Each structure stands twice: as C-alpha cells, then as structure tokens.
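S.K.: Listed after this line are the structures, all set down as structure tokens.
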Structure 1
Amino acid sequence: MNDWALADINLTIHRGEFVCITGPNESGKTTLAMSMNALIPHNYQGVMRGEVLIFGEDSRKLHPSQVSRRVGLVFSDPESQFLTMSVEEEIAFGPENLGLDIDEISRRILWALKLTKLSEDLLDKPPYELSGGQKQRVAIAAILAMKPEVIILDEPTSMLDPLGKAEVLEVLKRLREELNSTIIVIEHRLEDIAPLATRFILLNKGRIVKDADPREFFDDIDFLLANHVNPPEFMVVLNELRRGGLYSGRVPLRFDEGLEVIRRLLSHD
C-alpha cells in the first residue's frame, strides 16, 4: 500500500509544549490530530500500523471516552461539536459525563467562561446564535471544563473573521501563560502562531519533513516555500532582503518586530 495518510512518523510531544503542526492541504494534519486522541483507530475505518502511545498507553486499547478525560480536541467548525441548546449546557456536558457533582460543574463553567473571556450573559443563549469567535471560544470552554492535560485545536481560526481570530488567539495566549497546558495547534496561517508556539512541525505528503524550534523553523524560508507553506509576508520580504545582501540577521517571529526591521532598512536607503 502506497497511499498512507501518514508514514514514517516518529514523534514525541512533551508536557507543557506549545506545538504547531503545519503543512499543505491533505498533508495528514487532521489525521495526526485524530490519532492523538484515539478517534483513529476507533471511530474511523482504515489500516493502521505502528503504534500511538497516549500517556504511555496504546491507543488501540483505549476508548475515546477514556482519552477525552485527558486529551481535548477542538475542530475548526465549532458547530460540528455542539450537542445542546444553550451555552451553559454545552460547557456542562463534559463535566456531567465525568460524573462530577453540581457544585463542581458550576465552578468549572464559571472558570472556563473566565478563561475564555465569555460573558455569563451568554449562558442561556443557543450557541448557534453567537458570533464565529464566540462559538469557537464556547467549544474551547467546553473542552477546558473537563480540565484535560492536552488540548488539540484543528485550525481553530480558519473559519473566523479578524475579530473572532483575535479572540481565539487571546485564549491560546492565556492557556500558555496561566495554565502551562500542553497545546497542539493544527494551523496553516502562521503569522499569529509564530510568537506563541515553542515548536513547529511541518508535514508534507504524510511525513514529517521539519521539526524545530521557531527560530530554526522560520530561518529557512526557502525550504518552507518549497514545501507549500506560506510563511508570514514580512518574513518572505526579509528573506529576499537577506538573499540580496541587504539584511544579515535572523528572521523575527513577531510582525511588529519584522515591520520595524524593514522600516529601519528602508530608512538607510
């Protein structure tokens, strides 16, 4: 068989890491995400060879309901995850299935709302009536309320407008800074993730072709472009300036830093 969705994967993710997995369309990113929380092999048919260890246990021997207590997965379309008719019920659904008492569930709802900066005024509203950013934050809050050790987000900003995108990215910042959660983000738009992630993994045709810290990952823009990844535009500009001998430093990770470097270079002309 030559059409494996993933092949030759040898990957370990450590506690507390903020990992961004990127790559072109159909490179295997979502397949990898679903393998990490045991939806594959249990909920999807196919051939699986090798093994996926989740906290040291073979995913074949685990049921997704067991894994969901420790690994939460948020999809790009939050509506695909909604199961109830109010924000409160949606956030409470997971803790209720964990068998927690009412007081603890209430505490977790308020805690998740605060962490995702959602107003208590939204609790009675159907999640389908919210803005895109609010919907995604409700989906994240519903996962957070179960207090998983690992949070996986599959392209969480791909369907959002700029405001909704900013809201979700702010949640990711808070998760990293306040909880030191293990966060895995599947993303192809890298400008806002570049300053947040501690590690980048590039998939192409089902294989890992680069696994590096952010500085090393973005220092080879030509390699990223050759593998159909679109780095932030300011990085591409600086790479061209470096190619032309006009810039010799490393590529900054933040947009504002990159813009300042470009302005400084232009002011010297």
Structure 2
Amino acid sequence: MYFQEYLVLLRGGGDLATGVAYRLHKAGFPLIVTELPRPLVVRRTVALATAVHEGEVAIEDLHARRATSPTDAEEIAYSTGSIPVIAAPDLAPLISNFQSPVSILVDARMAKRNIDTEKDQAPLVIALGPGFTAGVDCHAVIETMRGHRLGRVIWEGSALPNTGTPGIVAGKGRERVLRAPTSGVVRWQVSIGDLVETGETLGQVANEPVTAPFAGVVRGLITPGTAVWDGLKIGDVDARGDPAACTQISDKALAIGGGVLEAVLTWLNRDARGD
C-alpha cells in the first residue's frame, strides 16, 4: 500500500473523528486512535471510542479493536484490517513507546480549545475546529461548522469561532441536544435508534428525569452508568426520525474527514516537490 510508512495518530474517537478515520483508513494510512479511559461520546453507534468500553466496534465496513499497549496498537494497525483504539489521554508516554514514528497527528477531540497540541508533535499536525491557529499550534485547521466552509483546509489562521449552539438539523438546533439536569450517574430506559414522543422519559441522572424535547429518533446516548456533571451533553434526538441514520457516519463527519485527507495529501505532495 502507498502510505504504510506514514503512521497517523488520531486523538479522539467520537463521531466526527470516526469520519476522519474512515477517510484515512480507506486511503491506506495506518491509523491509531487514542481516547479517554471513560469516553464521553454520545453517538456511540458511529464512534470508534465505543471499542474502549466494548472491546470492539463495527461501523459500516470499519472494524475497531481496543488495544492494550502501544505495541498491541501498532500490531493491529499494521497487521490487521482493524483500527486500534487505545485509552491513552497523555501523548508523550504513548509516542515514546511506539516502534514506528508518528508522521501525522490529528487532534479530533473537539474540545473547542487547544488542550495540549503543539506544532512540533509530528511532521504534520492537523486540528479540527475552533481553538487552534494554523501556523502557530498546528500546521492546518479543518473547518467544522456546518455551512459553506465545512471541511475546508485552513493553512493560515483559525476556524470560525464556537457559537455554543448546535447546527440546525430538520429545523432543530439547541433543543435536539440532551443535557444532564444535574450531576450524577446516567441510567437509560431507551436505546439509540428508538423512536420517541415529545415529553417521553428517556432515562434519569441521579433520579432527575431526562425527557424527549420533541418526537424523533434517539441518535445518541452517553454510555449508561457514566458519572456526569450538570449541563454535560449526554444525548441527541433527531427530528428526521430515521433509525438507519443512527448507524451511518454523518455527512458532516465525512466532509471533515475529506478535509483532513486533503491536508495530508497536500502535505505529501509539497514534501515530494521539496516545497
């Protein structure tokens, strides 16, 4: 395969990161995904992070496996058709234990701020969304806001600022996001893919009910048993009411993934030309 010598480290295994993984994996890049020991992803049926809890996950024709060590992660990345997902929030100890150098690092954690990403962490460092400046703390930024600029590669400057408001889907914006009504442990009585009615009880956080804001399909739920804090995003309801969409990588995730792939190939072409 053409790109086997370019190891990609993808920080974050949420639904948008999974669109990035899909594009890079299909193009032939070896890929290792890092996640928190207790991922907070909501769209678990389309998130590689699910492998941390469940050991493995299949998303469309992608397959991911939990890796138990850096050596195990490299073995999976190079010798199987699967994508390794390793619980490793700290970058330096992980990279120092790899046998192969990391050529490309992608910060896909969607924190809306720069936690600890620096331009010298890999020959090519790409970051998703607001909180980063291309040419300062990374080489390229990918626009993540829905609209005309979605998926565009930014080589100088930043993505559009975080509005704090979810994008509009089927006429619903802020109201489609479920947030914890209080701090405590989440318990659900519905599953991702279930059709629900307005006001229906979906679960509880510390005995406080979480209800459906409108009729639709449950598109995302944080892992049951997770300890959450007041106001944290814990679920997502989709007014389009299509259960099939709950198991398919979204158009937004694939557009962002296409932007990352464009940035990688642009960098490789510049390197080949000696630019």
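S.K.: Here mean count of other Cβ atoms within 10 Å over residues 4-11 was calculated and came to 14.9; which of the structures 1, 2 was it taken from?
M.R.: It traces back to 1.
S.K.: For which of 1, 2 does Cα extents along the principal axes in Å, calculated from the coordinates, equal 60, 39, 31?
M.R.: Traced to structure 2.
S.K.: Right, something else. Given a value of 1.23 for Cα Rg over 2.2 N^0.38 Å, for residues 36-139 alone, point me to the structure among 1, 2 it was derived from.
M.R.: Working through the options, I get structure 1.
S.K.: Still on this structure, please answer the following. Compare relative contact order in percent (Cα under 8 Å, 6 or more apart) across structures 1, 2 and report the one with the greatest value.
M.R.: Once relative contact order in percent (Cα under 8 Å, 6 or more apart) is tallied for 1, 2, the winner is 1.
S.K.: Out of 1, 2, which one gives -11000 for helix-only ellipticity at 222 nm (-39500 (n - 2.57) for each DSSP H run of 4 or more, over all residues; to 500) as computed from the coordinates?
M.R.: Answer by label: 1.
S.K.: Taking 1.32 as the value of Cα Rg over 2.2 N^0.38 Å, for residues 124-235 alone derived from one of the structures shown (1, 2), identify that structure.
M.R.: Source structure for this number: 2.
All of the numbers you see were taken from the coordinates with simple rules; none came from a lab. All values reported here derive from a predicted model rather than from experimental measurement. Cβ atoms are built from the backbone, for glycine too; each structure is taken alone.
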